[in-house]
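> Listed next: structures, encoded as structure tokens.
Values quoted throughout were computed directly from the atomic coordinates according to the rules given, and no laboratory measurement underlies them. Not measured: the values here are computed from a predicted model. Cβ atoms are built from the backbone, for glycine too; each structure is taken alone.
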Structure I
Amino acid sequence: MDFTSRPQLKYLRLAHNPWLTDENIIMFASISPNLLLFDLSSCCGIEGVAQVLRMCGNIRHLNLSHCSRVKLLEMNFKVPKLEVLNLSYTNVDDETLYMISKSCRGLLQLSLKDCIVVTKMGVKHVVENCTQLRLIK
């Protein structure tokens, strides 16, 4: 199948698609390099989104809630413009939060609902390093 580049596409919600694979999201990212919002919540078939983040450096809102297979530490979170990040119901840990806090200093909102391995120390890193942060859920 041939897909045409869609640089004008800014918002892409692919939530609740269990059939979605890493290859699919990479393809969407490759034709939509100017994405501002990418919603992959409850896409249980995806594991890696690092390549997507490299291709779409303008992402401001990323929703990975309920994506328990995503390898968060491999992402490196090189998304300098990221403002809203939802990691609820994922396997995020303190080490990953530390990396996020160093790379995404412009973060305004962070959702960590039911992230059972996150401790006060992980949240502390985010609060100290993301000085524009307004909301942690």
Structure II
Amino acid sequence: ESEGFFILASSNELAIEEILPVYYTRQQVEQTFDIGKNYTGLLPVRIQSEECLKGHLLITFIASMIVKRIQLELLNHENKRTKKLNPISLFQKLGYQRCSVFEDKIIIHEADSKANQGYKLFKIKVPEELNLGSR
């Protein structure tokens, strides 16, 4: 088994102890843009005004930060059961949560096991039913 290495080349003058932190910060920024581009609808942008563009970028940035935070939480609590859970698969499983709607209440059905893992990890208590009162 051989050991690998990598070389970082830059035109900036940096102290040796600064090189890796700068590299990893750059990597995190790129990953955040990847999340924004691929998972939160950053592109394509079909917006007519600068104000709408700023609003779109703000909402996309907030969504990207939420996805990144969820990703970090999943990584920090990774075990055999949550190993295959990532933000996108978690959102898909949560999207499958079903309920039955009646005139006076909503009954929440049992969630998928991966959705339950997400609820547990983020300390979300899902009620068995919601009373709507009289309409």
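> To which of I, II does the computed value 1.8 (distance in nm of label points 7 Å out along Cα→Cβ at positions 11 and 59) belong?
Answer for the origin of the read-out: I.
> Which of the displayed structures (I, II) returns the greatest value of mean count of other Cβ atoms within 10 Å over residues 19-26 on calculation?
Sorting by mean count of other Cβ atoms within 10 Å over residues 19-26 in descending order puts I first.
> Follow-up. Looking at Rg/Rh (Cα atoms, Kirkwood Rh), point out which structure of I, II has the largest value.
II
> Quick check on the output: -17000 is helix-only ellipticity at 222 nm (-39500 (n - 2.57) for each DSSP H run of 4 or more, over all residues; to 500), derived from one of I, II. Which one produced it? Could the numbers behind the result be given before it?
Working: I: -7500; II: -17000.
It must be structure II, since only it matches.
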